[in-house]
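In what follows, structures are represented as structure tokens.
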Structure 1
Amino acid sequence: MGIPRHIVLADTDAEAIRIAERAYRVGLKDMELLWNHNGMKLPLGLPPDIGPLLQARSAFAGTVTGFENFLKDQITATGTIYIVCDVAFGDLTPEESMRTTRLLAE
């Protein structure tokens, strides 16, 4: 079983959270666009900001060290054999996405 997670890595937790909050809001607005245009609500039940997802450990924004702990927790809690790291969502810049990718690789 695999699980998808929004992932943003940066040098500090505060920087990663700031970036993730901004990008998530834009991404959610994009997902809702056609639903709202047709008078419907997006059926996924996603929160309006990323905070609840971070608290529920359904997304991660922070440092590499924090991500290592997050990854261990996710494997233990879910029994997953892989995690799809969504590192390009919302309005993340190519540089922000590549930084997360680079930090994951290192």
Structure 2
Amino acid sequence: MRVERWDVRRDGAFSEAALLYKLRALGCEPIARAYPAQAITSPQPDRRQRLHAVVSGLMKVTVNHDAAILSAGDLVFVPADATPRIEILGPVSATCFEGWFDLATP
């Protein structure tokens, strides 16, 4: 699992549009997902590498024994065939973009 934090110096001011642009530049065509406050989910494993990018809210992603807490602008790359556990932290819902890559990308 690889985490990439939003960097204002590199990525510019954060916005949903800027995050979407960054994901598309990585070769990903993401879909938006909304999670209710305090939701816990484990998406099915996929043969492709998966990406979760937080638009708003606070999300904890755990893969095997590695965990990361993500906030707006943060990305996590989940290896192929891994089952991430997603927890929405705090009293508010979270919105994220999810996308997939072929095994050779990024």
Structure 3
Amino acid sequence: MKFSEIDTTLGQTGLQTTYYSWPEKKAPSLPYLVWYLPSSDNFVADDMVYQRIDTLNVELYTKTKDFAQEIAVEAVLDANHLVWNKTEAYLEDEKMYEVLYEMEIIIDASN
């Protein structure tokens, strides 16, 4: 997957997406998605990185608990053969829910 394909894939949800965070005071109305690559778990062979494997985090933010929106996001991930696990939290300070989808992807950096 190329970096540009992440946005395109997540755009299939119909939600606005951004990398890492929205500019201050520029976040759209909920719901929306934020994605980032917080770490890697590379495959090493012969004392070098043989295959780069990045962790992709996709965060769904909603005002209320929205099962239908989660199912829609999960359907897009599934349709694109992304294997995910999820956790959720209520962010008291922001008064919104966060559902975190974590997955591993292989990035084709030859954009």
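Descriptive notes on the structure:
- Computed 0.99 for Cα Rg over 2.2 N^0.38 Å - originating structure among 1, 2, 3: 2
- Value -17500, calculated as helix-only ellipticity at 222 nm (-39500 (n - 2.57) for each DSSP H run of 4 or more, over all residues; to 500), assigned to which of 1, 2, 3: 1
- Given 47 for relative contact order in percent (Cα under 8 Å, 6 or more apart), calculated: source structure among 1, 2, 3: 1
Every read-out reported here was derived from the displayed coordinates using simple, explicitly stated rules and does not represent laboratory data. Not measured: the values here are computed from a predicted model.
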